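Several structures are given next for inspection.
Only the coordinates and a few stated rules stand behind these numbers; no lab work does. Everything numeric here is computed off the predicted structure, so don't read it as measured data. Cβ atoms are built from the backbone, for glycine too; each structure is taken alone.
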Structure I
Amino acid sequence: MPARTSDGPKLMPETEELATGKNFAAVTTVLPSGALQTQMIWVHVEDGEIVLNTETHRAKCHNVARDPRITVLIRDEQDPYRYAEVRGTVTGVETGERARRQVDELAQKYTGEDYPPDAIKSERVILRVTPERQTFIDQSKGVAD
């Protein structure tokens, strides 16, 4: 089966597998003009939710504060024909020490080292994403339309 779709907030097993692995996410948010902005960032799952970590000064943080709609596409870095798209909203924001610790956890996952403190330009923030619709694609099992 090349594609599978699910509606609702519960993560599909394939989405969770990709998000907890060492895979990157293309994150799309809505700019004030209505145009879309997409950036590649680290992703993870905590308590059954997709979590992203950014900084308060960055456009994606301002974008979701104004318009919480978000798309997170997580691609399998070992097989880019496998990916999960999560369309949803940012339903939780967490700053402070937990957000700072989490970026170190993500850096350990992706680089094997803590996040460099001098790379932090403003306060770290965790964005919690609640899915409305998820689609998992595995084109190695056929073409997905």
Structure II
Amino acid sequence: MSQPSTPVFSTVQRGGNLTVSSGSLWEPKIGYSRAVKKGNMIFVSGCVGIEADKTYSPDPTRQAERSLEIIGAALAALGASMADVVSTRMYIIDIAEWEKIALAHGKIFGEIRPATVMVEVSKLIDDAARVEIEATAMAG
């Protein structure tokens, strides 16, 4: 049986927040949620471009696309969409790959045009990860 390409998320009310979990083993260890909705604000934690089979494409464009797919699924679990995104942050391990990563971001956000930042970092959580993207949205 193949794994779904889009993660399945569960939502839980925690205090005044609606939180989303992807079921990752890291979430309870680190103490975070994939996304949190408070009022009309949604904050999506950084997402690396890990595929459903737990591997990474060597292509930074594909990793960025996958990161954005995961963000989109987290937003959908909270009744929002990529059109609701107002800000993104992109962390990349090689600034020379910025155009490849920007290609994926531009394909999704070309007409939406959220505020954004892209910075080079020395390392991400997995040696195979080339990019991590987080997002903030306003919905509802």
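Work out the source of 34 here, i.e. which of I, II gives that when relative contact order in percent (Cα under 8 Å, 6 or more apart) is computed.
I
Among the shown structures I, II, from which was the value 3.1 of distance in nm of label points 7 Å out along Cα→Cβ at positions 72 and 96 calculated?
Corresponding structure: II.
Looking at distance in nm of label points 7 Å out along Cα→Cβ at positions 64 and 112, point out which structure of I, II has the largest value.
Biggest value here belongs to I.
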